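S.K.: Listed below are the structures to be examined.
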Structure I
Amino acid sequence: MLTNACKYAIRSVLYLAIHTDEQNKVGVKKIAEDLESPQPFLAKLLQQLNKGKLVSSTKGPNGGFYLSNKDKENAVWDIIINIDGTSKFDDCFLGLSHCSDDNPCPVHFIVSPFKQKILENFRDKTISQYVIEIEKSGKVLSLKDFDITI
């Protein structure tokens, strides 16, 4: 449902929310390394998020990206709007041009409640709330440090 760019952006913002603040900034190289993301691509995404006022940055020897307390009050939905836009949540699951409750496609009433639930979570939960959940549950943003050999 989300593009790879949007997934990288969400993971990056969550990473910044966990690892940074106004005093502790991190460079794009470290973020890309830790999240196993392509650095040039991630740099462009972070610049776009910075321009959209979803992440903060400073230049210079102690510079880098970070999330301020204000940034942490944004929702994942804000990131999605900035990177992908809303069309994926508005469009018909089967790609029909005219699909609605009044004129549903064959799967409209199956897919619609799931899309609505996802949308509500993305809109209603702040980045801070996601961080609390991540820290409580031990969820991961990268498998880099896991030994997953079989």
Structure II
Amino acid sequence: MNLQMATRHALFAILELAAQPDRQVSAAEIAEKYDISLNHLSKVLRTLGRRGLVEAVRGVGGGYRFVGNARRVTLLDIINAFEEVGPSPGSHRDPGDDTAEGQALRTVMEEIDILTEATLSSITVETMLKMIRRSRRETPSAA
């Protein structure tokens, strides 16, 4: 599965903010760490704010902070703010779909979509943060 650029930026931002719950992190700091456009990240953060996942803090020492529940917010929640995951509803037909082979392929692809959606809905922000911490312990050179 390939994620759109905005979705990846959103995941990086949420993970960065959730990892530092006691401080506000500037958009510039996040953009620099992940080598992404500050302008694009700002748009992503606004979308996350409208979804109630981040909050902008103005003034000296301002920035953004994660306001969701890390134990409940899943990767699917974040991804769905930017793109659809799972089987596509509708009657879009590709060439060959009406053949037995096409129907079998469509069945397999729909199953993959269902499994992807189930997996993403089972992984919380907290789970991701634990994976990141474990990875850092295993790789001393990681920042």
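S.K.: Comparing structures I, II by distance in nm of label points 7 Å out along Cα→Cβ at positions 98 and 122, which one has the largest value?
M.R.: Top value of distance in nm of label points 7 Å out along Cα→Cβ at positions 98 and 122 goes to structure II.
S.K.: For which of the structures I, II does the calculation of helix-only ellipticity at 222 nm (-39500 (n - 2.57) for each DSSP H run of 4 or more, over all residues; to 500) return -15500?
M.R.: I
S.K.: Between structures I, II, where is distance in nm of label points 7 Å out along Cα→Cβ at positions 2 and 130 highest?
M.R.: II
None of the figures in this text is laboratory data; all of them are computed from the coordinates on show. Only a predicted model underlies this, so the values are computations on that prediction, with no experimental measurement involved. Cβ atoms are built from the backbone, for glycine too; each structure is taken alone.
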